[in-house]
Structure P
Amino acid sequence: MINYTVPQLESFVLLILFLLVFLYKLRKGWESFKNKSLLKKNRTLKKIKYLSWDDFELLTMELFSKIGWKVQGNEKKGADGGVDIWMYKNSFTKKNISAIVQCKRYEDAFVTIKVIREMYGLMHEYQVDEAYIVTTSRFTKECHPFAKGKKMTLIDGKTLVKLIEKYH
């Protein structure tokens, strides 16, 4: 049996305590990093464009949630019929305002008028009040004139980054 001196035992206990505190701090740091919001981690267009399509939808859901919407992702994965996110919020003039969102994470391709027309049709099919199309890219020149006067909001990459800065 080895006999340890008192200073050796004290050093050993201090080392164990230091190690426990270090592991505790490391675990807390990891949890903080892991739980950090997508909005806080992805505040530049370059970072947003590198997200997977489902993380881009989650980022968009988090953004609309911060803006004040109650959001629900589409349960279907893959062919979702053009709707990625369903949203609701209370209003003073109406019981609920409903909206649908289509997310388009593109590197360089523009969102075309076809997507905007489809969303307009889906607004009527699902009888929702508003529609949003969110992209990391831009819209073709026909999109904004078509959406004007309709309850449709087109959010391009630059506008998306501004919204993230405002609501992160």
Structure Q
Amino acid sequence: MQIDDHAVVTFHYTLTDDSGRVLDSSVGNDPLTYLQGSGQIVPGLERQMAGHVAGDKFDATVAPEEAYGVTDPGLVHVISRAQLQGVDDLEVGMQFQAEGGRHATTVTISKIEGDQVTVDANHPLAGATLHFAIEVTDVRAATAEELSHGHVHGAGGHHH
């Protein structure tokens, strides 16, 4: 069966950045399972998965616009160290949950200069070109229940 909308796809992946540094990988762990066409993986990878079958191995390069978006300078803010109360040892790369509106947002400290702390609410992979090494391990038709719920059930899914 080829991957198309409404297919349940199971695959292994290794994600690297432009320099070849591994950012994430399923190798050595359980493969990832998702419902094609439901937006559960980045759009550029979902598009490139279409048409493949179980056993296929391929590389997929995904531009930022089809992954986590381009970096939005409006999501980078300089705040005073005092606004991060209760945290003594601030370090670049630390992440915090910031309450804002109806949703909590993860912000990352990108720079510290004296009492000025730069926080970035962009996704950590915003602006990055993603390089995936993919191995499709299984493709099957989604059940009516999976289609109505919009996600996979059973192994690799939400309901066990």
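A value of 19.0, 58 was derived for Rg and Dmax of the Cα atoms in Å; which structure in P, Q was it taken from? Each step should come with its number before you reach the end.
Details: P: 24.1, 88; Q: 19.0, 58.
Attributed to the structure labelled Q.
In terms of mean count of other Cβ atoms within 10 Å over residues 83-90, which of structures P, Q is highest? Show your work: numbers first, answer last.
On the way: P: 18.8; Q: 8.8.
If we compare mean count of other Cβ atoms within 10 Å over residues 83-90 over P, Q, the biggest value is for P.
Upon calculation of helix-only ellipticity at 222 nm (-39500 (n - 2.57) for each DSSP H run of 4 or more, over all residues; to 500) from the atomic coordinates, which of the structures P, Q produces -2000? Could the numbers behind the result be given before it?
Values: P: -15000; Q: -2000.
For helix-only ellipticity at 222 nm (-39500 (n - 2.57) for each DSSP H run of 4 or more, over all residues; to 500), the value -2000 is produced by structure Q.
Taking FRET efficiency 1/(1 + (r/R0)^6) of positions 51 and 107 (r between Cβ atoms, R0 = 35 Å, to 0.05) from the coordinates of each of P, Q, which one would give 0.35? Don't skip to the end; give the middle numbers.
Numbers: P: 1.00; Q: 0.35.
That value comes from structure Q.
For relative contact order in percent (Cα under 8 Å, 6 or more apart), which of P, Q scores largest?
Greatest value across P, Q: structure Q.
When FRET efficiency 1/(1 + (r/R0)^6) of positions 3 and 59 (r between Cβ atoms, R0 = 30 Å, to 0.05) is compared over structures P, Q, which one is greatest?
Values: P: 0.00; Q: 1.00.
Structure Q gives the largest value of FRET efficiency 1/(1 + (r/R0)^6) of positions 3 and 59 (r between Cβ atoms, R0 = 30 Å, to 0.05) among P, Q.
Every read-out reported here was derived from the displayed coordinates using simple, explicitly stated rules and does not represent laboratory data. Predicted model, so just to flag it, every value in this text is computed and none were measured. Cβ atoms are built from the backbone, for glycine too; each structure is taken alone.
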